[in-house]
Structure formats: C-alpha cells, structure tokens
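Below you'll find the structures, each written out as structure tokens.
No value in this document is a laboratory result; all are computed from the given coordinates. These numbers come from a predicted model, not from an experiment. Cβ atoms are built from the backbone, for glycine too; each structure is taken alone.
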Structure 1
Amino acid sequence: MLMEVSKFKVLLYLKKSGLDKQGKAPIMGRITLNESMAQFSCKLSCKPELWNPRESRLNGKGKEAVETNDRLEKLLLAVNSAFDSLVARQVEFTATDVKEMFQGSMKTQMTLMGAVNKMYADMEARIGVDRRASSLPTYYYMRLRLHEFIQAKYKTDDLAFGQLTEQFIYDFQNYITDESGKQITTAICYLALLKKACRMAFKEGCTDKLYFAHFRLPQKKATTPKALSREQFEALRDMEIEESRPQHRYTRDLFLFACYTGVPYGDAVTITSDNLVRDGKGDLWLRYNRVKNGIPASVKLLPEALELIAKYHDDNRDTLFPYIKNKVLSRHIRGIGLRLGIKGLRYHMGRHSFSTLITLEEGVPVETISRMLGHKNIETTQIYAKVTPRKLFEDMDRFIEATADLELVL
C-alpha cells in the first residue's frame, strides 16, 4: 500500500547555543514527515554571521562558504534519496526512518580515522614482504595520537573529511609537540603519515579534495653528526666493566664493533658468517645489504673487529653477535656514557666515529667511505664524514710542504 505523504520537509538551522572555541555554531537539520519529526547533526559548523537562514546556506563566495554549501547540498541529496527509497518500498515510515536510512548511507563513506586505519592495515599486511616490522610502531602511535587529539578537541571519536579545515593539521602539530611532549622529528613523521592517509583517500575517490596538500612539513634543525673524540674513544675502549655486568660489557663491545666497521644496530644483530668473505689476498671482508635501505655495504675487517667476532662466536647461533633489544642497548650505552662523562652517548655515534676517527682521519677517500657505509649517495657520506680539525691541519701541512719551492709572481 502506497503511503500518503501530506508533508515532507528538511530544514537546516544553526544551533547558536553551542558555539565552539573558534566562535562557530554547529549546523543542524530537522526532518518533518507528516506528523513525525527527527533532528540530526550535519557535522558541519560556521560562524553565525555567515549563515543565511532563509536559504539555509552560507553567504558569500569564499572558500569556506563554497565548500560548506557543497557539503550541505550533498547531505540534502542523501536525505531525499533515503526518502525516495522508503517511498518505493510502499510501507509506512516516519521521519526517524528517513534519518536512520540517510545516516546509514553517510556512515559508509570514508572518515579520517577510517582512512588512517586503512593505511595502518595496508602497512601491517606488507610487514615481512617489503617492509620491516620496526616500521609499524610509527603508524600505530600516529593513529593513537590522532585519535586522542580528535577526542580532546572535537569531543568525538572520528571526523568526516568534510569537517576538516586547513587549521586542523596545524592544531594536530601543536598537540604532538606541546600536549604530548614529542620531539619535532616525531611530529614530522606523524604529520607525513596524516598527509599520506589523506592522499590515499583522495586517490581512491573517497574524498573530492586533497586535504593538506599545501601544508609543508616542519623542518628538522640541521645538526652535525656527533662522533667521539680520540680521547673519548680510547677511554671507552679501555674502560673496565665489572664481571657482574655482562650486558654492559657486551654493549660496549658492540659499540666498538660499530666504531671499527660502521655497521648500524639493525645490521650488527642480524649479520651471519655468510656475510664474511675473503678477497684474493686472503683478507676478510664484511659484506651485507643494509636492513634500512637494501643498499650493499662492504668493509674490510680490522684486527680489532675480527677479535670481537671471535670473542662472541657461538656454533649454536646463526648470527655473529647475540641479539639485544634496541631499548636495552640504548639504556646501557647511556649508562656507559655517564660513567665516562660523555653526554648523550648513543649507538649511532659509533658509526659516526668510524666515518671520522677510523677512516677519514686516516686518509680514506669519502667515495670509499660511502661504499663502506652503504649510502645511496655521497652527499649523505659527506654529512657523516665531516672534515675534522686534525684532517684539515694535516691537509694544510701537506699543501704548505708541496708548495714550499714555488715563487709568487704578481
């Protein structure tokens, strides 16, 4: 039986009593069907002075007005589509039924957290295929911080893309650094992932706008890689560590191995005897593909490095060195640094020290160091293997000696 419809109307209005911190009021909707009525939130807001109650639209041709009006038009189309679908069923229904049907269709649309969750699931599926497991925590904690931010600022669990403004990503950046107390490097990672999720949603047709396309990631302050001085290196090498602290002794030795070879943590705990190769002269080389970027690295092993490999050799273990968690390693290295008066000592400083103390200061060309470190381009090596004062003075002395017999002619 066809339902008789004597009245069907959709009214949009501002809830002026619910102004947010930016002075915006939420846009509400009311469906009237015969004698029934149902209210709903449009999940949009605007400043009261922009709202035109006669037209149920925003005045003006500004960016905010155009985008909001476009969203409102799509919302009204969804309401009318739901109404038409219910009429076609030839059953009795109310305004609440229309509301529930159109909101159900709207919920199937992609939301911000939905896009981020999809990005996380995609990354999780690639672990062990073309991505490392260590990449996943960054995605996990970015998703967690974003959800916390939305809950704190918007008092909800998720946002439709239509609710986003350009200010959103700036507020999220401030939340990461100010509220969560994270470093700028962490903020850069999280913001890059937010942009990535929005870019994926746009490419898949889930949004009609590429959000935050013009937002530039904050720049990390350029710093010179820190390496040990000759005195600090010798003090660490020769320090006495109690027998009762085997993990501290092993941490020191693994750090020394980084100083002698330039091998980063992720590779040091995974290299095996298969990575040891002898050349035509019988010298032993360590050759491996870096875990970080897959670039081949090759370094001739110094006697000190060979001694460390022999010290931890175990036929019952595939790897050259025992595995130790990165967090545990970092904690022990900081403790060793405090005992020696070296502030901020961390494992990667061993790699920097290899670039300067062990290679550059001994006259090894930067091009060769780049191959040893497994860098994609030599520019990266030039940052790591900075010219030290000692190297500068030695080069200048050789220049003066070579030009001693030259006469200056003006």
Structure 2
Amino acid sequence: MSETIRNPDLGGSVPTHVPAALVYDYDFFLGQRGMSAPQMELGKKLHAEAPAIFYTPKNGGHWVVTRAAQAKDVLGQPDKFSSQMKHLPHRAATNSISLLPINLDPPSHTDARKIIMPMFSPGAVATMRDRIRETAASYIDRVVDRGSCEFVSEIGHQFPINIFMMLVDGSMADRDLLVGMTERYMHSPEPAKRAAGFKDLSTFLGAMIDQRRLHPGDDLISRILAGSILGQPLTNDEILGEVILVYLAGLDTVAGMLTFVIHHLARHPEQYKELVANPGRVPEVIEELIRVCGVAVIERGVANDMEFQGITLKQNDRVVIMLPLAGVDDTVTQCPFKVDLDRKGSQHMAFGWGPHHCIGSHLARVEIRIFLEEWIKRIPSFRVREGANFVVGGGQTWTVDNLPLLWPA
C-alpha cells in the first residue's frame, strides 16, 4: 500500500507516487451533472484541460483514462490491468461476489465468455428480431396517441428489460423492482446504497436461478447452470455473478444509450427529419449515433507495480476508463463533436475493447436500430418539453434521470 498525502483543495488524498502535474479534480459520479451532451461536453473539457491519464482524489482516489489510444493500451493488456476483484479492493464494499466474465482475466475469462456467447451470436439475435420489433412497437403504441411521454421511465428502462426476460424466459411482473435495484447499485455515489442494491439484486436473481435449477430449459440461465470454466463446473457464486452481469449489461447500458440517442435526435430535428424521410438510412447511421451516445465506464486494477507510459503505477491502483470519451477523441475522429450522418466508419469504444469487448454488442445495436425504426414510423417529429431538467447520472454507466418528450398527437 502506497503512502498518501492529504490534498485539502481537492477534498481527498493523493498517493506519494502520483506527481502533482497528473492530479485533476474529477468526480465520475457527479462530473456529468448539468451537461446536456456529456459525451461531447466532458470530452471537450477533459481533453483540453487534463492529461490523457490523470489521477483524481475523488471517490477513494483513482486514475482516469480519457483518450482512445491509452484506453486500448490498458484494455489490451489484462496481465497488467486486471479485472479480478483482488486487484479492485474498493469493490469489496459493494460487491459480495465477482461478476463473470468481466471480473476474470484470460484464460478463465475466455471460458466464461464461451458459456453465453452462443446466445448473443448474430444467428441467435436474428431469431429474436421479430419479438424485439413487437416489443418496441408495443411500448411506442402505448404513448403515441397521447402526444407525450416521460421516455426514461415509460420506455427507456422498460424496453431493454423485456429483452433480458426473453433471454432468461422470465416474468415481467417485477420490472420496476429490478430497475430500482439496478439504479441503487449502479449509480449511487454512496457505497452503502450500492451494496444494498447489489444485495437485493443478488437475492432476486438468485431466486430465479433456483427456479431454473428445478425447471431447466433452453434459456440463458439454464446455459449458465450447465457451464464450466477450465473444466470445472461453476460454483453457485459464479453462476449468480454471470447472471447478474448479463442482466446489468443488457438493461443499464442499452437503456442509457437508447435514451441519449433519442435525446440527441430531439435536439437536432433536421437530422431526425432526414431519417423520417429516409428510414432505410437508420442501419447506416447507428454507429455514428452510438459514437456520441456511449455510456459505459469501466474499471481495471493494476496487477503489479510498474511504469506505464512514463507513469508510476502501484499494485491495486484503480484505473477508470472513460469509454464515452473515446468516441469524441480528435486523434481518432475528424471533427469529433459534429454528428455527421454521412460519416463512414465511425470510430468509438462504446462496447469496450480487447478480450473484454461486450458480448452483447450485436444485440444492443439491433435493439437500438429496431426501436428507432419503429419510433420513426409512428412519430414524424418530437421535442424535449420546454423547461425540462435534464440530469445525467454517473457511475459505472451514464444515465438520464428523466426525458419528457412532446409531439403532435
């Protein structure tokens, strides 16, 4: 454990191995508050003011990576930047178990991915498209004649959880309960609230796992129950950890990204008008919209003391990778703060990089594309309600508290 020195100006402690030039005051829970397009606004601010890798004393103190090249370098070296809980000791305050496969390093990580990968292959997702389209249409149809909706609570959180329930063959009766648990765990700045949310989520999904043990099927939970890692059957905690991770990734990431996409189009009616006039363009513009609507913020722990890009890192230093900002990195993308529907080959890291690249990225793209196609069919124009308070929550994924929308009924 490295020694620390108090920095009263920044409200936290800075380890002695961190030079003052690399210290920057940033709170990854609260730093996005007040921004209507945090990917762009925060990206512009941090890329201009802070080093590509800097240290903040907030939230227990940790390193922050904001540029694409450095993020790829970190994520491509799991032997140096580990996902294991033993190298992320701060997680012990909230997580009672590891989340699989994200909290594993190769080769165990590779085996854990193999258990669920068939459920997210292009072929498997293709069999879900009709049901995804029906689900999207049903949620939009509930509000279209009204001429308004609060997008986050009425659609943003509800639509993705339906897709998760398709994968696990679950009931929709407890949707609101699950959303509340997820919100507490993923977005509360207070460790105690995060821990309580994680415990409640574990209990709920644990009961679902117990039920599936009694009545196995062809669903995702049944596949996880039958899985193994390096030739050994999964333990109860490993099973629970893998189910929780799939649930969180499927709900929180898609809900946040979809809400930011809708918010962007509401604020840029000329781009939405173009899509309404040419709905066949939706598949080709999805990557450009995702580029500026990324929400995932991920963490790694330093496996051993080392020098990395001229920076001294100590074992178990926490490293937070700001994936939403990689999409607006001007060293990768020309004019990154302009959303160009004609841009070819949009570069982003919204679904991660390297061995931990999101297994469900293809499904997430399909969900967003299909939803947008159905929205365009029914709502030719829309806007954010005047005076709406747009609040972005931080943490492991960026979320929007509420998004009230209006359109001609």
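Observations on the structure shown:
- Parent structure of the calculated result 4.6, given that distance in nm of label points 7 Å out along Cα→Cβ at positions 70 and 374 is the read-out and 1, 2 the choices: 1
- For Rg and Dmax of the Cα atoms in Å, for residues 14-253 alone computed as 20.1, 61, the structure of 1, 2 it came from: 2
- Taking Rg/Rh (Cα atoms, Kirkwood Rh) as the criterion, the top structure among 1, 2 is 1, with the largest value.
- Distance in nm of label points 7 Å out along Cα→Cβ at positions 94 and 262 - structure with the largest value, from 1, 2: 1
- Of the structures 1, 2, the one that 27 was derived from, the read-out being relative contact order in percent (Cα under 8 Å, 6 or more apart): 2
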